[in-house]
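Colleague: Below are structures written as structure tokens.
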Structure I
């Protein structure tokens, strides 16, 4: 690691002290207001299906819902596209609906159901009806538990959206770092790119310096006085097998980045590092710049990027 003035100002004059400061300063979860639910996304997904959902609403309360379902598919075969979301599935891959027809028996008898292609024959309609009957979906049209499928699907979308929460802390970290870059840009003349791919860097700056590196897309690339800096940002709320390979990838890229005359800065945070301190220390020792958010507050980022020289 490179000892910076930001370290010295915090009373850190050697590598062990700097590492202790890093590992003891990791923060618990912090979240944007859309962390729990992205309401806009849930509404948009619902609205895209609203017309077909209202067609299916006509089946609610029907005495002979199977016949009504057949008739609806004959007249409006495209409504098949909304059936998967009724049981909280978004896949149009036929393998997603490969079902065992004889549970408890051997060998298993497998049937593939197509819930993506509008049915064009009576046999295909019967296949769709067979699926919704066997999976229990047909019952929601008859047991009065659902009164409006548009509202029902909005609830499903909200529930499915919670599955993406694990990615949102990382996005929040990126937003924090970008806010830092924007604040620095008010006083300093530099450029930066987000989600910087080889193509994006070449198009914006005419540079090919990141071609062939282990990382195909960097969270940020900064250009100042002809020198390129690459920034990776992540947040780990919990440990896991993923952390060690991340360190190894960055360390393995270090020599090539330096050879090409670039800088590499890694901004990471989160209590997940508590169970991966060996990997973290390896990255800290072998990479020039590994920061947490506390170090960014002390001015480490602008110093590492060469903006203070």
Structure II
């Protein structure tokens, strides 16, 4: 016999009515909604067993959309301010997603397919955007953004990958793509119009297995670590890793610095540190056991390292 549990509380406003729609089918699903303010809207669609949705909205014209398919998934969102939008789509087992947005016009999209994935987004400010897509098992993704018009993208395939993005300022962009096993990617950016790109692994173009991120893909990246730390204006850094147990670090402080690091092999190590303006560094390492350290201070420097 199916049992459906729904706990629904809709707050009221003296100005306009809030709206909440909940659709449930399956066993022992739960939904909690709390809205205060004006013209807030929440939507939840649950199909499966023991799924949980939580929505808390304070302010005006916030929107939350939640879709769950599977077993014991949890989606939580809290929004305070004006015109924030949170979307969560979960398919599989034991996935959890959390979205917290404060102030105005922030947007969060979270997609999970597989098992035991964890996604967290925390955005404070105006017009920030975050996107998280997890397909596989045991991946962890977290985004924290404070300021205005920052963007963060995280995509994870396979299992055990960890991606973290921290951005504060105006117009910063970070992109993190992980295709493999137990890779770690970190981005920290302060300032204005900085750009960070991290790619770990390579997609062979085949279709993934049934919600697991396994099967037809080759694990072209394992146990790699990538870190980008940027402060200033207009800095750009790209890290691309294939292979196993590679480490890459990029630290940039100033304006319009550019750094690229590519590693294809095993146990390579690359460190780039640039201070000043208009510095440029390119590091490309192939195969195994290479070490590279580049440090530039001043204006107009350029470094190029290739090791095979």
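Coordinate-derived values only; no laboratory data. This is a predicted model, so every value here is computed, not measured. Cβ atoms are built from the backbone, for glycine too; each structure is taken alone.
Colleague: Comparing relative contact order in percent (Cα under 8 Å, 6 or more apart) across I, II, which structure shows the greatest value?
Modeller: Largest one: structure I.
Colleague: Suppose P(r) over Cα pairs in 10 Å bins from 0, in percent works out to 7, 26, 29, 22, 12, 5, 1, 0; of I, II, which structure was it derived from?
Modeller: II
Colleague: Given a value of -14000 for helix-only ellipticity at 222 nm (-39500 (n - 2.57) for each DSSP H run of 4 or more, over all residues; to 500), calculated from one of I, II, which structure does it belong to?
Modeller: Matching structure: I.
Colleague: If you rank structures I, II by mean count of other Cβ atoms within 10 Å over residues 114-121, which sits at the top with the largest value?
Modeller: When mean count of other Cβ atoms within 10 Å over residues 114-121 is computed for each of I, II, structure II gives the biggest number.
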